Every structure is written in structure tokens, then in C-alpha cells.
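Computed from the coordinates by the stated procedures, all read-outs in this text should not be read as laboratory data. Remember, it's a predicted structure, so these values are computed and weren't measured experimentally. Cβ atoms are built from the backbone, for glycine too; each structure is taken alone.
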Structure 1
Amino acid sequence: MRKIAFMIGDPAGIGPEITVRCIDEYKERGNVSLVLVGDRSSFDRALDVCGVQLDVQNITESDIGESEADLMFLDVPVEGGETVEYGKVSQKAGACVYRSLKLILKMIDDKLVDGFVFAPFNKEAMKMGGCPYPSELDMFKDHFNRPEVTGEINYMDGMWTVRVSSHIAVKDIPLYVKKDRILDSIKFLDKEMQRYQVDSRRIAVAGLNPHCGEKGLFGTEEGEEIEPAVKAAQELGISAQGPFPADTIFLRVQNGEFDAIVSMYHDQGQIATKILGFDKGVTIHGSMPVAIATCAHGTAFDIAGTGKARPTALKQALKVVLSSLA
């Protein structure tokens, strides 16, 4: 039986609730069991909030390789056994998440699990809890020695996107729009789509400037950097085209012309994807030893504990990771 690690997220947020609902509503996992990781008391609280019953076997780390249970739970308790208050940034909740992540990365190293899904957590809380990394991606890159990874992949309703630059100042974006970096992003996206069993991988590459610079009238990056990168990708056998104006590129994917987009910077891609489906988006951390995915939304502290949170995106993240095991 193959296994997927499933971290339940920040105890103060909606993570435990949408984990419960995800597991209760989506059972088409085949011969794949889930190893739930996090604070067990927070999970049990979420079961009560959601009115759900699940048959979950408590295990220790040494049991993971031997257990054949469909649902297992590896308890990483909040310090002191405290009950974390909903809706507030908590140092103890962040420390619990950080310890859970470290444990799961060790499980991946030890080849005890074949994939990893996680519910949302709060980065400020995790920093307060002792995490030295600004994000989970930085933690994964350091742990698995993947310095070449420049960002995440976003997935929604069959549409895949990646960006050439991410969390940088707008004034610095042109410094990153270079042929080699663009080509690496195209290759990265094509390779990861193969990993997730995607047969049609038609990639559209966005321009940087309005109207792709109008042949150099207001911007030269398209002709000097982006077009050569697209040509180089084509020479490698990758189905890439562009550059295309960013204000219409997502419409072309919606119309069925393409399956994926390489955008040049964060908001160029993220604004469009979040408008198209904020509650359906999935974030994929590519080029890691196993498939890793999460919902693209956050901890939603404002509705935590109310039972209102829906697991739509988290179910999609689970489906994505399962597809890598097919």
C-alpha cells in the first residue's frame, strides 16, 4: 500500500476542518492510505465542529512502514497540550506546524511516504515558532538541495501556471526576465506536467510589456529575451509558443488553445488565476523527491471554528498528488 503524508495545518485556522471534510468527501484514493500529521486534539476538535466521524488509527513514527490502515494519525502535540484559540496568530501553533513539517520531510527522506499534501498554515506563526525560513518552499529547497527551483506551480481546472520571477520588488522584475531563466521555467513546467501524467502540454509564454512592447516601441525584453527562450524550448521538443500579451493570454487558455502559461512576474499570473477560481486553486512544489501540493488559499482565521470552510481546493491538491502515483 502506498502512502501520502497529510499535514492538517495551523490549529488556529481552518486547516484541521478542511482536512476532515476533504477526507470525508473524497474517498477515491485506490490503494493509497493517508498518514495524517499534526496536533491530534485539534483534529478531534475539527471532527466535532464538522460533525464528521472518521476511523483513524493512532501510530508512532516506527509504525508508518508497517501499518496497513487506511487512515493513520501521527500526533505532533501543541506544546504543553494546550488548546490553541481559533483565529489568532500563535507561537505554539506555529511551532507545532514547523515540527510537523520537519517530521514529514524526514519521512520523505526515509521513503516512508510517496507524496505530501498539506492544509494551510500561517507563516508569521511559524516564524514565531522557530522556523528560520521565510516560506515552506525555501524550507523544502534547502532540505532537498533544490536551489534551482525559482517558485511554485499553480494549478486550477486543468490550467497550469508558473512564473519567471516571484516575490521581488516590481522595479527589479526586468532583472529576472532573461533568456536562461525563462527557458528554465518553461522546461520546469513541462517536466512537472509530465510527472503529473498530463499528456497535452501546450505552453503559452507571456510578454513583459503592454502589447508585448509593440516591437520595441516600449520595451525590448520580448525580442531580446523572451522570443529566444521560446525558440530554444521549441528546439528541445517542448510545445511552447509566445510571447503573447498578458492581458489576453488567460483567455486563450480558457478557449482551449493552450494548457499552461509561463508568466513573467507574480501578479501577472496570480491576479488572473485567483479571479478565475480563488477557492479552487492548488499550489504545487515541483522538482522535489515526491509530489507536494496544497490549497492556494490561506488559514482564513476569520471563519476558523465555524464549520463554514469548504475543502474544494484541498481536495484538488489531494487529487493532484494522487495523479503522480498513477
Structure 2
Amino acid sequence: MQIGKVKRVRLGIFPTPLQELRALSEELGGPRIFVKRDDLNGLALGGNKLRKLEYAMAEARDLGATAVITTGRVQSNHCRLTAAAANLLGMKTYLILVGEEPEMATGNLLVDKILGVEELRYVEGDSYGKDSPLEEAVRELSEELSRRGEVPYYIPNGCRPLHGALGYAGCVRETVSQLHELNLAPDWFVVACGTTGTCLGLLLGSHLYCHGEAKVVGISISRPADFLNEKLEKGWEEATGFLEIGAGMPGGGPRIHDEYVGKGYGIPTPEGVKAIRLLARLEGLILDPVYTGKAMAGLIDLAKQGLFAPGDVVVFVHTGGIPGLFADRQIPYLQ
């Protein structure tokens, strides 16, 4: 099946800008670095989940959903964008968040409240697995909504891998077109890797639009590389099976780096904070401490190690997350 025939609802402003980071490239002595500004895609302060939601919400609408249930951490970018997308389509949003309810809503949680989320529930404990407190809470809420006459649609944290693959293959197509105007082509994509959907889509896009020649580097922000690679392999099988293309991952798969995680999810690293300040002062580009700060720290370190050739074209995907800068737990790290 062609991607263009998969149902999609337009939620964002695309294509997003492609900006060359000349000062950073000069600072590193090469390669030629660009940033794909998916933080500027037009809905509720932007972010990478919007491309995925265009497919998830199209499916929800086709199924006659009146309410969307989704999950994430208290400062989830995905939850913020899901709520905004549901508002556009006239659906209610119910969020189940992992963590304790804070005394004051800041960052993404504050935006969730401004967006008018129908209900927020909080759970603690392991957030993964079929028998986790989170999944049990999803089942209970779905049953409650059905009894009330709602038609609930569940979007897992970060969206299904298939929706991520479809959305970010489209991002590669956009980028290839934008670089073509400059007589260039992408050699590398570098991106923060959390739920793997964005990384999966970049791989699919490389296969479809770059003859598999654009390599993908995923910078883990929380999980071990082995875990992420296993998820990517399963996601690749689902996506290529759905599209009936029967192909192996470009270059044997992505290069996943987990050495930039630091102490864990949502905890800034000294290198990530340094990267945030460097990009702000060199390029006026604002990154976040959870995703893009760590990913940029990885790009800078890998460039210094010589992974990229001086003439390579490297595209850093800005996945958004800017409201996370204003979360109360981040402020002490960033002042």
C-alpha cells in the first residue's frame, strides 16, 4: 500500500522549516548540520507526536470515537498534543499520567489544563507491561466511558509504532525535498529516541525516499539500546508488513546510543544542559532538557569522535518539548 493512501487527518502546518546551523557546524569543524523544526508544526506549542497523531486520530474518527484515552508521564509532550488534536476534532480527552499529582501544574501539565482535558488520573508503579497499574487504569477507564455511552479510543504513549513510522517517513520526504532545493541530500538523521516511533519512521523514510542511503542515529533518553533495538525490529516488521514492501532496515538498522541517558528519564545531564546553552547562544535555538538537549549532546560528542565526515549533511530532528523547560523539577538544573 502507498503511504499516500493511508487515511490521515491534517492537524499541523507542514512542511516544517529546515534551518542550517552554520555556527554550530563551524564550532565543530564540520559536518554540515541542519535542524528540522518539528517544534514549529503549529499546534499547542508543537512537537514530533503531531505527525503520528495525524494517523492515530484519523483511525479514531473512522471508528466513531467520542473520547480519546492516552497515557504518559506527568510532563508528557504526547499528552499535550493529543489533547489539542482531540479538541480540533471535537473529542474529549482523558489522561492517565504516571507519577504523583503535583501541588502546582507547570510545564506541559499546565498546558493540559488550559486545553481543558476532561479528566486527569494519576498512577504510580511500573508503567510498562500488560499487567501494569497503568494498563489496568486504561482498561477501567475505557469500561467506564463505554458504560456512559462514550466511544473511547486508546492511544498508547507516543502512539502506535505504525503511526510513528507513517508520520516520520513523511518527515524524511519533506526533508529530502527541502535539501534538493539546495542541491543536497541527507547523509544522516539524528533524533532523540524514547518510544522509538520517530526513529522507526526515519528508517522507513530512508528506505522509501533515500534508497536506504540516509543513516539514522537514535540518542536514547531513558532506555537501554538493546531494548530499543528490539522495539524497532518489531515496529519495522509491522510497518513493512502493513505497506507490503518486504524490506530490511536501511544499513542494517539505526545506530542507537544509550550512553547519553544519564541518571534516567527526565533528569537533565550536565552535557545536555551544556548543549542547550550552546545552541541558544550560537544559533538562538531553544532545546529542551528531556529529549533534544540530550540528543544534541550526543550529536556533538559523536561529531567530535569523527562519526560524521566533514562534508556530510546531518539533519537533527527537533522533536519539540519546549514546555518541559518550564516544569518545576527542571528549573534548578537550568538556571
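Laid out as a table, the results:
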quantity: For helix-only ellipticity at 222 nm (-39500 (n - 2.57) for each DSSP H run of 4 or more, over all residues; to 500) computed as -11000, the structure of 1, 2 it came from; calculated: 1
quantity: For Kirkwood radius over Cα pairs in Å, for residues 82-225 alone computed as 18.2, the structure of 1, 2 it came from; calculated: 1
quantity: Among 1, 2, which structure scores highest (criterion: distance in nm of label points 7 Å out along Cα→Cβ at positions 74 and 162); calculated: 2
quantity: Highest-scoring label, criterion being distance in nm of label points 7 Å out along Cα→Cβ at positions 18 and 90, among 1, 2; calculated: 2
quantity: Structure with the greatest value (metric FRET efficiency 1/(1 + (r/R0)^6) of positions 258 and 306 (r between Cβ atoms, R0 = 30 Å, to 0.05), set 1, 2); calculated: 2
quantity: Which entry (1, 2) yields the derived value 19.1 for mean count of other Cβ atoms within 10 Å over residues 42-49; calculated: 1
